[in-house]
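Each reported figure results from applying straightforward, stated rules to the coordinates on display, with no laboratory input. No experiment lies behind these values; they were computed from the predicted model shown.
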Structure I
Amino acid sequence: MSELPYRATATGLLLEVRLTPNAARDAVEGLETLADGKTVLIARVRAVPEKGAANKALEKALAALFSLPKSKVEVVKGLTARQKTVAIAGGADELAARLVEYLRRAGEKETKR
């Protein structure tokens, strides 16, 4: 697996995400390496990028992925950009393990297609 798109903090994880709003479906799809070499998690949401709707939809999708309440997930950087930093509150090791497991399962689904 390539470099992972998060940093552990004292309160949880800071996750780097590239968001595509106004998509056909809400989904967290896997990893991508950007032109600058940075690895990000790719997410898509149906919400439009107006009045924070896409950010709220991203927070909801990530809360579901990590099995956390929405209040534990917050976009903290890139509020009006496609590339975002999302703070996820909780135990950093447990959250990182959930993300790695999710990405492993997502990768298995891709190879079965």
Structure II
Amino acid sequence: MCELSVLVLEDGEKEEKKVAENIIVASRFDDGLILRGILGEKLRMKDTIVTELNIAQEELKLIKSRFPIDLFFRFLREFSECIRKGKVESTLLESWDKLKQKGDQLITTFSE
């Protein structure tokens, strides 16, 4: 079996930090990931996404961000549903507005 070490790069940091070892499952949930170890232990990684999975090096690399990952994935789900239906729904527009609003807030905070 292949167990992974998990490395996280956080906003503003230059180097990754090892946060877990012996991980066998990574599952996405609304605002991040749940990592499960070989012994069944779980680690919730809020505001993270996968940037690299390297089986040869047995590493899973993540990035942790202040960006609204939950809003981004909600928008993607709504977008996919609209494509499936062949029309734009109000829920897509609402999720896009929320994502843009939060993104604008982050950019404003960053530029101050």
Structure III
Amino acid sequence: MELLIVVIIVGILAAVALPQFSKATKRARLSEGTTTVGAYLTAEWAYFQENNKFTAAKTDLLAQEPAGGKFDYALSLTTNPTGAQVVGTGNVTETTGLTSTGTIDNTGKRTITESGL
């Protein structure tokens, strides 16, 4: 009887803990993507300071995507004369729907938003 009660308690704890663990894992993966987006925004600002324009070519920037990270994503850069946008979008099962979006304007003002949690 005691063993049955222990099994039931462990089952209840697992049912409560597993979704919380999943959310914490997603938050960690999104945080990694947001850090990379922030690094690219900083690189865009440095490029703008030297060239008086933004670039959409990753190779022009002094930043690189981390190898072996947990947030497997596609990184895209778009620019216009007054700013740049960097978007990291999850592209595997564990990160599907997770997006970090960063913008920077020609005054250096930057914003980063996260979505998908």
message = Going by relative contact order in percent (Cα under 8 Å, 6 or more apart), which of structures I, II, III comes out largest?
response = I
ask   = Suppose you compute Cα Rg over 2.2 N^0.38 Å for every structure in I, II, III: which one lands on 1.00?
value = I
